[in-house]
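Below, each structure is written out as structure tokens.
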Structure I
Amino acid sequence: MSSTNLALINSEHLFSQADALLLQTGRGSLRQADLRRTFSNAYYGLFHAILTAAADEAVGRTRRNDPLWTLAYRSISHQRLKTVCNDLQAATLKPKIRRYEPPGGFGGHIVTIAGAVSELQDRRHAAGYDPSQSFLQTDARAALQTARSAVHRLAHLEADQRRAFLYLLLFEPR
């Protein structure tokens, strides 16, 4: 086990940084760079909350300094997250996903979280890579609220729903 202290990426710190960008006054309208950064912080805040939850679920919250915790944390790619979230939003679950559905189903909170991931990842890509788009402060604030809401829902999922969602991210069904 490593003796160094883990420097977790705190979702709320990313959200607070985005809030600060959106609260800047005295310049008139916000710069596009600040608005684009807000979309990135919103997505990454949710992304890192999910990675932390997955590693905590698989290895244990009390073992965050263990290299295995970091292995679990780093095992979820952006593409894997997007694929699972898209699968969970489908009207009919694929058989390989349905097999791991908890007894009460995935429920609305999971679908909402999955939708938030997909939406925020798309917005982050547009903000980071599409110079033809310009962004509004209202849209940036809405993205930040979507991310905060999804993190809150993730923290309050029923245990079986949470476990199934996180294990589907960590372990690809075959």
Structure II
Amino acid sequence: MHCPFCQHPDTRVIDSRVSDDGATIRRRRVCEACGERFSTLETIELKLPVIVKSDGRREAFDARKLRGGFDRALQKRPVSEEQIEAAVRAVVHRARMTAERELPSRRLGEFVMAELRKLDHVGYVRFASVYRDFQDVADFREELDRLESDQGGEGQLPLLEGESEPAAKGRKR
């Protein structure tokens, strides 16, 4: 590693620490020529697939856009930042594990919907309404019926006011 101060090509690592999440290593270095100290961050670089849009365009995978989609779907919902970050990491992990060079945006959307369904049904329906291009109230009702028939939503708030589902018990409003 070149020294950022004098550009000398030889620096020595004097301390290494793994970050709390285990994803990066912080290295403290010293330049052999000028003696200046500086820190570097080392992260794993893994290739994520290129996203193929429905119109055929190809875009580089962008975790910021992914996070933005989660944020919009879960706006003003009782979901913590940690839960959202974990969901984003899960989607990135699933995209990476496909081992494909290109991933259709529809498939990435399915990954997102699976995570939203676990987190918050209202956020899930918000995302699904855009993703699946709901045209009228009947589309919403169909999706709500599908959600209610599934048992995966234990511990979530009811979708419609006045519902008394067992999943809503014990949860603060």
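Every number here is computed from the coordinates shown, using simple stated rules; none is lab data. Given the structure is predicted, the values throughout are model-derived calculations rather than measurements. Cβ atoms are built from the backbone, for glycine too; each structure is taken alone.
Quick notes on this structure:
- Structure (I, II) behind the derived value -12500 of helix-only ellipticity at 222 nm (-39500 (n - 2.57) for each DSSP H run of 4 or more, over all residues; to 500): II
- Top of I, II by mean count of other Cβ atoms within 10 Å over residues 49-56, largest first: I
- Among I, II, which structure scores highest (criterion: distance in nm of label points 7 Å out along Cα→Cβ at positions 17 and 137): II
- Which of I, II leads on Rg/Rh (Cα atoms, Kirkwood Rh), largest value: II
- Read-out relative contact order in percent (Cα under 8 Å, 6 or more apart), computed value 13, structure in I, II: II
- At a computed 1.7 (distance in nm of label points 7 Å out along Cα→Cβ at positions 113 and 145), which of I, II: II
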